[in-house]
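Participant: What follows is a set of structures for review.
Here, each number is a calculation from the coordinates, and none is a lab measurement. Note that this is a predicted model, so its numbers are computed, not measured. Cβ atoms are built from the backbone, for glycine too; each structure is taken alone.
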Structure P
Amino acid sequence: MPLEKIVSKIKNFLLKFFLIDDTPHKVAAGAALGVFWGIMPGEGIGTTIVTAAIFRFNRLSAVTAALATNTWTSFFILPLAAVIGGYIFKTDPGKLIDDFKNTYHLDIRYFFTEDILFGLIIPLLAGFAIVSIAISMLVYFSVYFLLKYRKIRFR
């Protein structure tokens, strides 16, 4: 099989896999899913693609949103996540942020100690999950409204 034909097949597969010409719901849901996984610490493009494929959401909008909000936004959202996680677990948000700054550089085996896991990681992940869900819902309804009622189309 000539190289041109192989490249053409790969190109066609990628175009079909990441096609954005989809329903407003699937494009908006893909964007919301990408924002969710992009904000959550430690998750990224691979998780976004797999979950978008499982739920049959638009993969291109999911990957684009995940790239736009990838892990760098976690540092901006950390204070809000610490406040929410601290409130839920009755912990001081300032202490959560200080503990995070003092432990994020440690080896992975330290993250599974009882103090760090229950005193830091679970409250922060709960806060990040709630913030991610809230922002994802806002993104979903915004994108859906723009696609459905403003007749914005991607071709």
Structure Q
Amino acid sequence: MSRWTSRNERGTALVEVTWLSILLLVPLLYVVLAVFDVQRSAFALDAATRAAGRAYTLSPSQGEAVARARSAAAVAMADQGLDLGAASVVVSCRPDPRACLSPGSVVQVRMTLAVDLPLMPDALGAQTPSIRVDAEQSVPYGTFRERRP
């Protein structure tokens, strides 16, 4: 009887290992894809906040500063293959929010982006699961610079 049982099970280890590795590798691959997507978005937001803060402080006037900051953030996001339209950009200044381009002020840029998980089906609707990524950058205007309008 034992001879018959061992003869029928020959080669099943290969099948079991193949199925087990497929069952374990597919979820692992999905997790790796999701982590890479979130990390790419984090790098993009970090670069975009840095570029936006720098563009804001180098603007000739406060009226142009917001447009230049958004444009610089859009270029930095596009470098990573992302669109600025999905991100929120908030620029604030201290100590006086009305005089961002005055000596001694600090420009703060905050950005938030909801990163959708990859390969999610459309059957879930518009509310697909996502991970929120935030970035913040503070850029000093400088104490010994001229005040800009």
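Participant: Distance in nm of label points 7 Å out along Cα→Cβ at positions 82 and 114 was computed and gave 2.5; which structure, P, Q, did it come from?
Facilitator: P
Participant: Here is a further query. 0.90 is what came out when FRET efficiency 1/(1 + (r/R0)^6) of positions 122 and 138 (r between Cβ atoms, R0 = 35 Å, to 0.05) was calculated for one structure; which of P, Q is it?
Facilitator: Going label by label, the one that fits is P.
Participant: With mean count of other Cβ atoms within 10 Å over residues 26-33 computed per structure, which member of P, Q shows the largest figure?
Facilitator: Max of mean count of other Cβ atoms within 10 Å over residues 26-33: P.
Participant: Now for a separate question. Name the one structure among P, Q that semi-axes √(5λ) of the Cα gyration tensor in Å, for residues 42-105 alone of 30, 13, 10 was derived from.
Facilitator: P
Participant: If relative contact order in percent (Cα under 8 Å, 6 or more apart) comes out at 25 when worked out from the coordinates, which of P, Q was used?
Facilitator: Q
Participant: Hey, helix-only ellipticity at 222 nm (-39500 (n - 2.57) for each DSSP H run of 4 or more, over all residues; to 500) derived from one of P, Q reads -17000; which structure?
Facilitator: Of the options listed, only Q reproduces it.
Participant: So percent of Cα pairs over 23 Å apart, computed for just one structure, reads 54; which one of P, Q is that?
Facilitator: Q
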